[in-house]
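Dropping the structures in below, format is C-alpha cells.
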Structure 1
Amino acid sequence: MNDAASKDKRRKLVDATMRRSGHSPYALIETLHTVQEAYGYLDDENLRYVSEALRVPLSKIYGVATFYHFFTLKPQGDHTAVLCTGTACYIKGVPGILAAIKKSFSIEDGETTEDNKLSLLTARCIGSCGLAPAIVLDGEIAGQITPEIVVDRIGRMIHDA
C-alpha cells in the first residue's frame, strides 16, 4: 500500500471493516461493500489490497465483484438510473423505455455518459413489480413510467445538478 493510501480516510473505513471481522475471508462481501461506498466503485488498487489483507485470491474477488449486480468496477456518473428488466416490467414496456433512454442520452446499458453525468444500469428485478414498469433514479423508485416520463426525469436530474 502506498503512503498516500494509508492516510486516506476512505482506506481507514475499509481497514475498520476488515478489522471487525478479524481479517476473515468471510468478510469479503462486507469489505467490498465498504470499498464501493467509500470510493464509488471497486478499483484495481483496492481489490489487490483487500486480496492481500483478507488472504483471498484476486481471481475470487473479481468473481464476487462481477457476480453481484450491486458492485461496479468502473466509476459511476453523478447520477444513476437502474431500469428493472424483470418479467412484469418487461411485459409493461421496458424495452421501449430502455431504447428511449439510450437514444436520448447516447448511452448503452452498463455505461456512463462521456460527461460523467449519468450511469445507466439494468437489474433483473428491483422488487417493485406492483409499480411496473419501474426505474430507480438516484436511489428513488419511480413506477408506472413511460419513455417520455423517464427521459424528462433523467433530463431534469442531470441538468439541475
Structure 2
Amino acid sequence: MSILQLPLILETRRNHAIEHGTIHILGARFPGQPFAGHSNPTGFIIIGDVSLEDVANAATQSLTRLRAGERGLAIHPGCGTNFATSGLLAAALAWLPLSVGRTRRSKLFLLPLAVLLGVLGYLFAQPFGPVIQAKITTEADPGDTRITKVTPVRFGRVKAHYVTTRPTGP
C-alpha cells in the first residue's frame, strides 16, 4: 500500500479534490469574488462571503461531478501546492551557486547567478504544480466519501463554512 492510500491521507486528498471543485463552482457562480479553502481528513473549510446553501450546493455538485469522472475539478490554479512547488524549486536553484562560494566575496559575485537561477526555477516549476496536485495532493476519485454537514464558521469578520465529510463504510 502506498503512503498516499493510507486512510487519513487518502481522506484528506479526496476532501482536497472536493474542496477545489467547490471553489471552482463558487468561482463560476460568483465571478470576481475571492475564495480559499483548506482540507483535512474530516472535511474542508471554504472561506468566502457566500451563504450556507451556496456552499452546500457547490460541494454537493463538486462531489457529483467528480464521481462522474470530471477529474479537472480536482486541480485549482490557486492551490498552495502550486506555490510550494514554485517556491521550493526557485529556492533550491538559487541556493546552488551560493552553496559553492567559499568566501563572502565569492558569494557576492555569485548572487546575480543565484537570482537568475531562482527566477528560472520559478518559471520552470509552473507546469509542475498541477501535476503534483493530480498525482499527490488531491484524489479526483472521491470513492465512497459523502457530505454529512455544512456548518457556518466565523473568524472575526471573515465568513467561512466547514464541510464535514465521511467515508460511507463502517
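Observations on the model:
- Given -14500 for helix-only ellipticity at 222 nm (-39500 (n - 2.57) for each DSSP H run of 4 or more, over all residues; to 500), calculated: source structure among 1, 2: 1
- Structure from which 2.4 was derived, distance in nm of label points 7 Å out along Cα→Cβ at positions 51 and 67, options 1, 2: 2
- Test item: mean count of other Cβ atoms within 10 Å over residues 11-18 calculated as 25.1, pick one of 1, 2: 2
- Among candidates 1, 2, the computation of relative contact order in percent (Cα under 8 Å, 6 or more apart) that gave 30 used structure 2.
- Parent structure of the calculated result 2.9, given that distance in nm of label points 7 Å out along Cα→Cβ at positions 91 and 107 is the read-out and 1, 2 the choices: 1
- Read-out volume of the Cα convex hull per residue in Å³, computed value 153, structure in 1, 2: 2
- Each of structures 1, 2 was scored by FRET efficiency 1/(1 + (r/R0)^6) of positions 131 and 147 (r between Cβ atoms, R0 = 30 Å, to 0.05); the highest score is held by 1.
- Rg and Dmax of the Cα atoms in Å, for residues 35-74 alone derived as 9.4, 24 - corresponding label from 1, 2: 1
- Comparison of 1, 2 by distance in nm of label points 7 Å out along Cα→Cβ at positions 19 and 115 - largest value held by: 1
FYI, it's all coordinate maths here, none of it is from the lab. Everything numeric in this text was worked out from a predicted model, so none of it was measured. Cβ atoms are built from the backbone, for glycine too; each structure is taken alone.
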